[in-house]
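Enquirer: Down below are the structures I want you to see.
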Structure 1
Amino acid sequence: MRTTARARKLVVGVAALSACALLLTGCGLRSASGAVLAAKPGSIPRYKSLEGAHLTVAAKDFTEQLILGNMMSTVLSTAGADVTNLSDTPGSFGVRQALLKRDVDLSPEYTGTGWINYLGNTKPIKGSTAQYQAVYKADLKNGLTWLPPAPMNNTYAFAIREAKAKQLNITKLSQLTKLPKNELTFCVESEFAKRNDGFQPMLKTYGLSNSKIAKATTLDTGVIYTATADGGTCNFGEVFTTDGRIPGLHLRVLEDDKQFFPLYNLSEVVQTSTLKKYPDIAKIFAEINPKLTNKTMLALNAKVDVAGGDPAIVAKDWLVKEGFVKK
């Protein structure tokens, strides 16, 4: 389907930078199609201030980012800007370097990614508002402004197939300690198994350890979803909270009721100079972001990953459905 949620934030960085020379020279920032789907103004009007504005949107090369990048491109174009769509740019750090080098005007991003992976902090901040405010303040010195985030939070989680969840009567991670040891079987990816904010610290936070669980199997990310749905290898699989395979495979995400996992709320990162020149950009996303919940993003991702839809069309259809634009 895509690179893993955390791989997009971590692992691809070095490889992407070396292979593409920061994606700005040899292979260049690029989009698979570069198209911007046309639409007519809806609740978001055409702004005179954006007429003649040349804006470049970059997004990463996995489903959710393809949807969001195309969504941003369509709505900004409808609002009056001349938009270059660079959705499908390989690697988190490629997009980040493009922002720092002022080759890109704005991009969809995640607060946890900014705070931990780009700004170099080791500990996440509890609370979505506090995490946003911290990354907002810290990145201003880099000439970048983070817009107020959406409710959606694409972070780590553990899921279980719905039928088994009902059988075990489990809805949250703190209930794991009440289950028989033989039911405590886990599927995790190799990176998560080794991270200092990964599997072992998660077990400890929830009162478990290797001796208290039956087994933990290391699998590739894509395989984890099907293995969890099948139930033969594990009851509990490491997932990402807005992945479209969750509803597609009838999985239930368990509540992280001790708030162990970092927060990865969606925001738009904009060149501060661009935002000062075109302040109506902030108005546009202030209207859209509150609608982007985990439930919404799960459904949109599923339209691509499960139903085979095109990300640009899925993005535009949602904008039309919500009344932001018209066909």
Structure 2
Amino acid sequence: MALSAPYRRALIWILVPVVIIAAACVGGRIYLDHSFDESGAQSEPVTLIVLPGSSAWEIAETLYAAGVVEDPNVFAVGVWQSGQSGALKAGEYYFPPHVTPREAMEIVFTGKALQYRLTIPEGLTSAEILRLLEGAEALDGVVAEMPPEGALLPETYHYRRGDSRADMIHRMEAGMHSLIAELWPHRASDLPFETPEQALVLASIVEKETALAAERRQVAGVFVNRLRKGMRLQSDPTVIYAVTGGTAPLNRPLSKADLALDSPFNTYRQKGLPPRPIAHPGAESLAAVLNPETTDALYFVADGSGGHAFADTLAAHNKNVARWRKLQKERAK
């Protein structure tokens, strides 16, 4: 049955807007899909901070203001259509040049925030480590208390902007705790100390005495021999710690007055181990102390090459000392 003219006109008035709207939706979707995968005009990399609780629209405005995306609506609607709007994560992010809105979304969605790196060298004191933490960029907060000497594991630590300095200290403490728990059960059976704490003390001395990995077990063997015989350790680094308290390097030679200092850390005067570590030893020094080299050596002195000359007797040691002092005088000239 043919439709009447008035009815046809009414139908046209209804269908035309529907067709137009449908065409607009299809065109908008095509534009969105194309724009969401279109490279941006930003020619330089950009680093931005996404604040906690930011919505997709707020992140879109941040990216737009920095030039990462050319249309904040494309980013925000694209994120909404992907279903990832609730998965965007706060952090500091690196956006490479010409990133697409979809790639920008993936960067924030995966949470691969920028990481910083802080290396804690072996042999630093607590005061020196705190100074490194204070100068480390992007960390927040302060450390309320000085950590005990020997409690922190020297290592390279990665962190993100906004991580706290106190949390970094906790990570270092946990690292040292784990290291001791790993190494202590495998120690030699006849060591002249009984606790992990005493092992840390001796490891800190070994750490300060030599920077050569190949020497650590030998240096540890010398100190173990001296402890067994009841000899004083006569370690210069312990005297330096007695003088400075571990707050800063001494930056001068030890004097006779230093060697005569009445301190529990002065191993020229006191027998046995100092009451606590004089620095934070690394894994190699702790392992060396727990499994020292079997040796008859009781003495060592610098040999001028960065290492040490070892001796079994005092007479041989005195010759090594004389050789070292002669070399020092020649270098001074």
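Enquirer: Looking just at mean count of other Cβ atoms within 10 Å over residues 73-80, which of the labels 1, 2 belongs to the structure with the highest value?
Expert: Largest one: structure 1.
Enquirer: Continuing with the same structure: When mean count of other Cβ atoms within 10 Å over residues 65-72 is calculated, the result is 18.8; to which of the structures 1, 2 does this value belong?
Expert: This value belongs to structure 2.
Enquirer: Suppose Kirkwood radius over Cα pairs in Å works out to 20.4; of 1, 2, which structure was it derived from?
Expert: Of the structures listed, the value fits 1.
Enquirer: Given 25 as the derived value for relative contact order in percent (Cα under 8 Å, 6 or more apart), which of the supplied structures 1, 2 does it correspond to?
Expert: 1
Enquirer: As an exercise: helix-only ellipticity at 222 nm (-39500 (n - 2.57) for each DSSP H run of 4 or more, over all residues; to 500), calculated from one structure in 1, 2, equals -15500. Which structure is it?
Expert: Attributed to the structure labelled 2.
Enquirer: Computing volume of the Cα convex hull per residue in Å³, for residues 169-280 alone gives 118 for which of 1, 2?
Expert: 2
Every number here is computed from the coordinates shown, using simple stated rules; none is lab data. Just so it is clear, the model here is predicted, and its values are computed rather than measured. Cβ atoms are built from the backbone, for glycine too; each structure is taken alone.
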